[in-house]
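S.K.: Quick heads-up: structures coming right below.
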Structure P
């Protein structure tokens, strides 16, 4: 279960900045996969970073009562001068999976499908290659909650299908919190919905109701 309590977040630029998220509170129950919808700039990626602990709120808090992945698809956090293989090895050690390092490296190398680039510095990767590496690395660990930010939109048709199937295999064993502009993939994988609008989060037990509310807000 993840609890968000009175959450506020904004980014400070040279001319200040308004609240991206303001006084946001909701609970994501265990075993319920959630599709996150909202306009561009509504704070969907920001929310995932906060849920995953990659960013901190200005006010309020996020309480995680489970193991939560980093946001798959953002592909941040890699050390650019290290190879894909070295990055995977480092993360495996960081998560205390010393006994599984070889297994994790093999899984990520096969899943990412980036060939010889796996042994090249990550700074030479395209954004798609970084995302593939991050996707495979996330799936190599048994998280209770997987955060996905447009992860299934990476790569060619075959890889997109592979990514979708990987998530489907985890349904029932783990929760998925997914941001995607494709309502089709959300309907395939998620039961409930979270609509972000003007800094607020609106919970819907049924994903279709969240999609309807979002479409109404943009005049569709």
Structure Q
């Protein structure tokens, strides 16, 4: 089955603990946490202290996506949160391999995320280090955006690279994911579906189960 990582960008920020408990009861696999700094993307969300508090209330895999400029400045603080996966962007740093190695050497899983317009050859020289490739399938920074079909070509090519090189990284997609687009992503080779609006705007358990079985 597909791994489902609900994005708490669509949660009620004033009732975050309640919504995370609801996701647990609805059999979510991961909790997807978008960290935005207002520089790398326009929006601003949380910091490492919020991730640490979330870690205290759930045993689910914490899937932290750093949409921040120069993540090497703050990576130690996120490692301390005891998140399970920390994902960074090649567009955000000139110290890409060094930062990935820092994450890996801490015992956490390392991910690379690509903006919609970034070609996947931007990460080709780091595939040996990573556990997850996160493809943004819509314009970044806000929830509720529409899925862009260009993403399917990128998923297919990544899947081919993985197969041809005998690698085992997971392919994750985020943006406009619902039952229809999730099915297309899975068929193209995706393993993890990040979804916010689709899950939070309907019966959570049913929505998550449907996505797991696309």
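Read-outs throughout are calculated quantities, based only on the coordinates presented, and are distinct from any laboratory measurement. Remember, predicted model here, so these are calculated numbers, not experimental data. Cβ atoms are built from the backbone, for glycine too; each structure is taken alone.
S.K.: Who wins on relative contact order in percent (Cα under 8 Å, 6 or more apart) among P, Q, i.e. which is largest? Write down the numbers at each step before the final one.
M.R.: On the way: P: 28; Q: 22.
By relative contact order in percent (Cα under 8 Å, 6 or more apart), the leading structure of P, Q is P.
S.K.: Comparing distance in nm of label points 7 Å out along Cα→Cβ at positions 70 and 150 across P, Q, which structure shows the greatest value?
M.R.: Across P, Q, distance in nm of label points 7 Å out along Cα→Cβ at positions 70 and 150 peaks for Q.
S.K.: Which structure, out of P, Q, was P(r) over Cα pairs in 10 Å bins from 0, in percent calculated from, if the result is 8, 33, 35, 20, 4, 0? Working shown, then result.
M.R.: Details: P: 8, 33, 35, 20, 4, 0; Q: 9, 38, 39, 14, 0.
Matching structure: P.
S.K.: Going by distance in nm of label points 7 Å out along Cα→Cβ at positions 38 and 86, which of structures P, Q comes out largest? Please list the in-between numbers first.
M.R.: Working: P: 3.8; Q: 2.3.
Comparing P, Q, the top value of distance in nm of label points 7 Å out along Cα→Cβ at positions 38 and 86 belongs to P.
S.K.: Determine which structure produced the value 2.8 for distance in nm of label points 7 Å out along Cα→Cβ at positions 6 and 118, calculated from the coordinates; the candidates are P, Q.
M.R.: Answer for the origin of the read-out: Q.
S.K.: One of P, Q was used to compute distance in nm of label points 7 Å out along Cα→Cβ at positions 54 and 102, and the result was 2.0. Which label is that? Walk me through the numbers before you get to the answer.
M.R.: On the way: P: 3.1; Q: 2.0.
Matching structure: Q.
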